[in-house]
Structure formats: C-alpha cells, structure tokens
1. When relative contact order in percent (Cα under 8 Å, 6 or more apart) is computed for each of I, II, which one produces 14?
2. The value 1.3 for distance in nm of label points 7 Å out along Cα→Cβ at positions 33 and 97 was derived from one model only; which of I, II is it?
3. Which of I, II yields 15.1 for mean projected area of the Cα convex hull in nm², as computed?
4. If distance in nm of label points 7 Å out along Cα→Cβ at positions 145 and 217 computes to 2.5, which of I, II did it come from?
5. Please compute FRET efficiency 1/(1 + (r/R0)^6) of positions 65 and 193 (r between Cβ atoms, R0 = 30 Å, to 0.05) for structures I, II and give me the label with the greatest value.
6. Comparing distance in nm of label points 7 Å out along Cα→Cβ at positions 49 and 121 across I, II, which structure shows the greatest value?
Structure I
Amino acid sequence: MKMTTALFLSLAILAGCRWTAAAAEQEVTQEINKSITLAAGSMVKISGINGPVTVETGEGDRAEIDIKIRAASREALERKPLTVENTANSLTIRTVDEGRGRDREWVRHEVHLKLPRALSMNISGVNGAVDVGPIEDEIVISGINGRVDVAQAGTATNLSGINGGIKISLARLGEGGLHVSGINGGVEIGFPPSIDADVDVSAVNGSVDSDLPITLLGELKRGQLKGTIGSGGKRISISGINGGVKLRRN
C-alpha cells in the first residue's frame, strides 16, 4: 500500500498534465513513463483499460511502460486512477474505480509496452484493440471490446468474451488444453505441426476450416467439427463463435 501511495504522489508531481482552456469541458492529459526490470517467468496483468493496448516484446529483462491518459476533467481522472505496480517478477496495470457515485465523465487510455518475451500475460476488461508480440509462456484473454492479435504465445488455456475476433499462434498445447468461447468475430488459431488433441467445435455462425490432420468423428455439419488429432488427449473446445473458425499449422 505504501508503494502504491508513493506512486500516486510521484505521478501527481511528475505526470504531464495540461488543461485545454478553449474546450467546453476542462480536458486533462497525463503520461506515465516508467522503466523496470522483470525476471524470466514474470506475470503481467492488464485490466480495466479504456483504449488500445499494444505490447512489443524482445530479448533481455527490461520493460518500458508508456501510458497516455486523457480525461474529461481532473476530477474524472482522480475518480478513476490508473495504477502501475511492479515487483521483480510481476507487473500489474489496472484502473481503480473510487466509486464516488455515478460518474459519466470519460477517461481514455493508450497503453504501449515493451516487455521481455519470457513471461506470462493476463489481459482482461479492455475497451479497445489488443496487439501482443511473441511471448514464451501462457496468455489468458477475456472481456475485450476490440480486435485481438497475438503473434505467438507459449500456450493459452482460455480465450473468451471478445467482441472483434482473435488471431493467435500457439507454440504448444498446455496440459489444460484450450477453451475458446463467446467470440463476436472470426477466430484463427495456429498450432504446432505435431500435437495430440481432441477437437470439439460447435455453435459457430460461420465456416469451419482446418489444415490440421483431424480424424473426424461423426457427420460433418455446418458450424461444427468433432474429431481427434494424432492420438487425441488434450481438449480443444471452441464454441459460441459469431464468425468463421480457422485452425492451421504454424
């Protein structure tokens, strides 16, 4: 708590805030720029962002944080502050709703990160597009109002509640398999050339295409596909998709 309080005080002093005098509303802007070190295997959590999130990745252990914030007023910014909390092996970027009655004034964010590849990510509650470069460990994505693109993740277990479609490539299929649901838009998933899995695709309002060596079980119907890859085993479940589904080899 002391670290978070100190961060708020630092932001209040250092953040670039300006008022737009000619505007009908007293618009204010703020920037958060921070450089930190993250150990291999770190967890990065991003939530409650009203705007796009872009994540570039690379070698090394340095992380660069660049966040631009615009708000209808200083009061709106203070009611919905954005916090950046980090340890040696974690980074959390989230908004805090102070809950001071009903607030109709807007706060918008633009998040740009440069992170090490050797980490896991959990991204949720974003009102904007999400674009993530290659990472080596697991990614979890939920509650996104915008298009999602992930160049490659080590693995993923849950991709859900996305209004805009998703394209992702996986280096491997984890022990928990993969569950994809509630996607309003197309779904394109790349898998490693050799995997063993049970595939169950259902309730798809669109075509289902695959270049994976799937042995079909039962009759092939529009919007459905059930079968096995290799010797079967880990489950790939895809359901509730308002758009086409493409399963491909990396």
Structure II
Amino acid sequence: MKTRIKIVVLTLISFVGSGFANSTNLNFILGSSFSQLSNKQYVSPAIGLVNSYNSNEPTQYRPFYGIGVEYNFDHPTTVPITLGLGLSIYSVNLGNISGIETPGINILPTPIDKLRYKIQAKSSIILLEPKVIYTAFLVEPYIFGGLGYARNKLSNFTESTIPGSLATPSASPYSNNVKTSFAFDAGLGLQYFFRECENNRAVVFYMEYRYFDLGKSKLGRGSTQTTNEHIIVNNTTNVVDFGITYRF
C-alpha cells in the first residue's frame, strides 16, 4: 500500500511549478451512512461446541462526520480539469449487527433453543484521497478515491433469551475489540462556488456519494473461551454527505 500512495503523491507533485495556480482547501463533511452488515455464521467458543449466528439486520442509517485538508492543482490551459490530493479523517457509526444465535448446533440434530444477539460497530478512518474535478460548468462534477486505514471497533455483545427457549445468555460473553484494517473508498460529487473572494479565497458547497470498504473487524474472546475463534464482521457502507469548503 505504501508503494501505491507514493506513486499517487509523486504524480500529483510533478504538477507543481508547471504553471498551475494552486490552492489549499479545508473541508467539513456531514452526512449519513447506510449499512447492512453481516457476520461469520459459525463460531466455536469451546472445543467440540459450535454456535450459529444468523444476522438479519436490515439497512441502517447512521451519522457520518469528516474533516480534511486538500491541495488543488488548477490547470491554466484550455483543458478544464483540476487535480486534488486530500488527507481526510472520518468517523462512522455503522449500526448494529443482530440476529438469532443457535447454541450447540453441531450437537443436536434439530436444535430449538435459541437466543437473540446484538453487536455495535463503529469505525474511524484516515484516507489519502486523489480527486479529479471537471471545471467547465457552474456546478462542477468530480470523482475521487482513497486509500488508508480504518480503526474498526466491535463492542457491547449481548444475548437475550427468546420466549419459550431454554437457552440462557453466556456468563462469558465475547469482549470488545478494535482491529486496524486496510480501507479504501470511491465516489463522485458536485461542487458549487458559493462565494469567491480576492486572493483565490472562496467558500464552496458540495454533495457526494461514496462507497467504503473498511476491511474486517472482530470481537474479542470470552473470559472462559477455550478456542481462538471470533465473530468476524465485514465492514462496508455507503454514504451520502454534504460539505462546506473554505479555499485559501
């Protein structure tokens, strides 16, 4: 990944000193993520015992925040293209993973005693994001992508008994855990120069759609767990956000 980032940085820096009118942007982002998370189905918390975790959480909408700094390279020729390179930090509440847990599914041929389970998922993300902006119109379209890392946290694993079931919640639930994973995003947007001032200063409004792949996260082991297996979650989400940029 370091090689990829180095190539992007060197490519964009090569434009400096080549007739570009450069600018720096400070970006503030607010939006909503919509996620439908799922987890690894079969986990063995003890030797000879396998539990089934069938997630059934519908799409969830959660707040999304971000802040970033971006450097733009504005081409002075007839080609109406601006290139940007930004460093951004995001925070997203991915919502809950919940479903039906069937303890000892490998022991009983038709297990009927079940539990409900729930897990909370959050991520903090840092990305290096190149951008290409087409500047021929009053409202300027652009595309972007990013590479970086996500700090994925799973927490508050809970179990509850389903009415009529004889299964009881574990006295040794899975623990909270944070896992750092490779992350990337890709998206598109529209921006509008709301106010332009002297010395290349401006206030810009924009809206975006982006897709995040934040890698995997996992819960920690229970205090009496005798295996090294975990509930693992694939963290992907879609985001619609709005932002304001101060250009200086």
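1. This figure was derived from I.
2. Corresponding structure: II.
3. Here the read-out was taken from I.
4. Only structure II yields this read-out.
5. Sorting by FRET efficiency 1/(1 + (r/R0)^6) of positions 65 and 193 (r between Cβ atoms, R0 = 30 Å, to 0.05) in descending order puts II first.
6. When distance in nm of label points 7 Å out along Cα→Cβ at positions 49 and 121 is calculated for I, II, structure II comes out on top.
Every number in this text was worked out from the coordinates using simple rules, so none of it is lab data. Predicted model, so just to flag it, every value in this text is computed and none were measured. Cβ atoms are built from the backbone, for glycine too; each structure is taken alone.
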